[in-house]
Structure 1
Amino acid sequence: MRVVVAGWLALVSAACGPTQPTPVAAIVSGAPASIGDGWTISSPRDEGIDAARLETLAQRIQSGRYGLVDSLVVARNGRLCFDAYFNGSPTTVHELQSVTKSVTSALVGAAFARGVIRDVQQSVVSLLPEFAAAVRDDPPKAAIRVVDLLTMSAGLDWDESLPSSDGRNTLTQMNNSADWVAFVLSRRAIEPPGTRFVYNSGGVILLGALLHASTGQDVASFAADVLFTPLGIRDQSWFRNPRQPEQIHTGGGLSLRARDMAKFGQLYLDEGVWAGARVLPRDWTRDSTRAWLSAPSYGAQYGFLWWLRPAMGASDVAEAWGARAQHIFVVRALNVVVVVTARDERMDAGRQILDEVLAASSPR
């Protein structure tokens with residue numbers, strides 16, 4: 001297994017991650033190749049998807065209609081049936097941006113399965129030693145639970161609504177700080193936890209610190225042991241704080257192959273099972289992808305670091321979503337997983353692409 005740990009890199013939008021390679025020759029046939037990564041290969045026709053519509057969609061993507069899209073991957077019924085690459089190839093490792101958050105949620109679920117986290121209602125102060133001093137300085141923080149970090153409702157003073165280039169953006173301030181965990185701990189409690197959804201990548205940084213403290217493992221090593229190795233994921237890149245290397249950007253610093261992103265989506269579609277082996281608890285995958293809080297400014301509901309929004313012909317769609325148009329869509333009603341990767345600062349057509357794929361998919 002190849003694990004790469006990246007250093008300080010340019011920040012973008014909702015998180016941070018490696019800059020992408022210079023555009024290279026595209027592979028746009030859409031017919032998946034067998035590359036020994038664990039996927040069973042099929043075709044759109046065999047899985048009840050209109051192949052001609054997908055080919056037309058790929059042509060429109062290639063023309064630039066949907067912005068700077070790098071790949072489209074579709075799996076149905078647990079089989080990979082379409083993948084097209086408009087910049088790179090099946091082995092290109094791509095930034096996930098805030099899709100990383102959903103992976104971090106899975107790592108919390110794995111820690112829960114191993115008993116190092118007893119319950120999502122457990123207080124953060126009981127799991128993260130550094131939190132004790134923050135609570136002494138700001139007693140209301142004692143009420144923050146693991147579930148509040150998972151649902152972005154910790155009640156801390158945090159604002160990521162401004163562009164990342166704006167120094168008032170709290171995430172930008174954190175990324176520029178010498179100690180990410182200390183920065184998040186320094187934010188004041190301004191409302192009771194669990195009250196309201198406020199997008200907060202800093203809370204996911206605390207989950208990374210909590211995982212490190214509770215498992216006794218580096219987060220990258222823990223992820224390899226409990227998630228990536230069982231999924232047969234060999235290539236990944238994590239972004240660390242160069243001034244505090246034990247701090248990994250669990251809010252946006254992971255990169256994977258697009259086909260491996262689809263494996264992660266398939267894991268949730270199959271309720272924690274991959275290739276016949278249980279990787280995550282069934283209840284964790286169900287709880288993670290059900291609505292816990294409303295995120296009205298995003299037109300969505302929010303689970304455990306998963307977005308929940310309807311799409312064409314499917315009311316139950318779980319979405320891992322990141323800046324620059326990174327998406328993993330899990331569509332239970334049609335037994336479909338769709339991955340879109342991109343490098344677009346101005347346009348995110350991921351959900352338009354999803355609608356096109358679903359329109360081409362016959363009912364089960």
Structure 2
Amino acid sequence: MKNKERFLTAVQGKTPDVVPVSPLIHDRFAYRTLGKTGWKPVFELHQSIGSIHFRGPLGVDVIAELPEEWSLQEKVIERKGPKEVSEHVMQTPEGLLRGKWVRGFNPSDPTIGVCIEPLIKQAGDWHVYDAYWREWLSCEKRYNLKDVTEASHTMGGDGVPSVGLGCVFAHLGGVRTMQRLLIDLYRCPDVIRDVSRTFTSVIEEYVRAFLESPSEVLFYDICWATGADLSRQLFKEFVEPDLRRAVEMIKGRANKYVGFYTLGRIRRHLPLLVNTGVDFIETFEPNQGDISLREAKETYGDKVCLMGNFNSLILSFGNVESVARETQRCLSEGMGSGGYVLVTGDEVPADAKIENLKMMVRTVGKYGKY
């Protein structure tokens with residue numbers, strides 16, 4: 001089997017010839033290793049390591065032709081060495097919103113960024129944000145599939161040019177800050193329900209773009225929702241509808257698959273997540289999670305493909321022997337009779353060692369055969 005066939009076989013809950021292995025390489029490790037960012041250097045690293053490109057900086061874009069008085073723009077307002085401050089401005093007839101982001105503040109890891117001024121500063125700003133996206137939904141749109149089309153052609157059978165999307169809850173937390181969003185859930189839940197419904201429709205447009213693209217796999221990033229440690233009730237009310245809609249749009253479409261990227265304590269939410277009909281769930285992180293890969297496999301392994309659980313920190317601080325042991329542990333707990341992809345429990349750290357990643361692949365080649 002080629003890498004893509006092996007991966008897609010596992011995603012369908014079936015048994016490939018060997019366990020697919022796909023450490024979560026992203027811009028941070030690519031920049032530290034190759035001095036470049038984007039899906040091309042990430043794919044280059046997977047090729048050199050022998051692993052399968054799956055999750056990387058790749059997506060689709062939906063462009064709406066908004067009237068002149070409606071706009072969302074980003075511009076750099078300060079630059080000093082690698083440090084760059086950008087301002088996000090949302091202009092509407094309902095009002096003006098401004099937010100700020102800073103990137104490159106850490107010279108040793110310049111790809112990371114942080115919000116220093118949220119777009120939504122008070123609960124009353126939500127009506128402006130909601131009005132903008134309702135106008136966006138009413139406008140004519142076109143899809144930009146250039147990057148994913150090029151990636152699909154370039155990777156061929158050696159990788160999976162998956163499309164990434166963040167869930168509604170993550171988008172709202174990103175413009176409000178997660179702490180303030182959680183407060184708003186209690187102080188003005190009706191407002192958040194309304195904005196969530198609007199943005200669910202926005203996400204639907206991006207899912208439609210994915211369905212038009214040559215990519216087979218959409219990973220839906222819900223880590224902000226699972227990491228927020230919401231109660232079952234809040235998760236069901238403010239997160240589940242969005243997840244179900246995304247899965248509903250994709251499930252049953254030929255050669256199209258969807259999975260959830262989670263972090264944190266997900267045990268309480270797993271029955272709900274599995275019940276959506278999603279194809280795969282990752283990452284069962286070993287440090288902050290609350291369910292072992294073995295238990296998840298025994299409980300849900302016949303219903304959904306599982307991905308993850310490899311301790312990413314070992315790639316930085318361990319040696320090849322500790323990497324081999326961790327790889328064998330993951331295989332013993334997760335591979336079963338198929339439906340498992342060995343993925344890191346979180347992003348590959350910027351200071352991970354190439355020889356450790358190669359050892360992960362070699363160990364799977366030796367012990368991960370069916």
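Okay, here's what the table says:
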{"item": "Among 1, 2, structure where distance in nm of label points 7 Å out along Cα→Cβ at positions 136 and 272 as derived comes to 3.8", "result": "1"}
{"item": "Entry that produces 0.65 once FRET efficiency 1/(1 + (r/R0)^6) of positions 64 and 328 (r between Cβ atoms, R0 = 25 Å, to 0.05) is calculated, selected from 1, 2", "result": "1"}
{"item": "If distance in nm of label points 7 Å out along Cα→Cβ at positions 40 and 296 is computed and equals 3.4, the structure in 1, 2", "result": "2"}
{"item": "Per relative contact order in percent (Cα under 8 Å, 6 or more apart), the highest-valued of structures 1, 2", "result": "1"}
{"item": "Value 2.1, calculated as distance in nm of label points 7 Å out along Cα→Cβ at positions 144 and 224, assigned to which of 1, 2", "result": "2"}
{"item": "Source structure (of 1, 2) for helix-only ellipticity at 222 nm (-39500 (n - 2.57) for each DSSP H run of 4 or more, over all residues; to 500), computed value -13000", "result": "2"}
{"item": "Structure with the greatest value (metric distance in nm of label points 7 Å out along Cα→Cβ at positions 200 and 232, set 1, 2)", "result": "1"}
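Laboratory data are not the source of any read-out in this text; all were calculated from the coordinates shown. Since the structure is predicted, the reported quantities are computational estimates derived from the model, not experimental observations. Cβ atoms are built from the backbone, for glycine too; each structure is taken alone.
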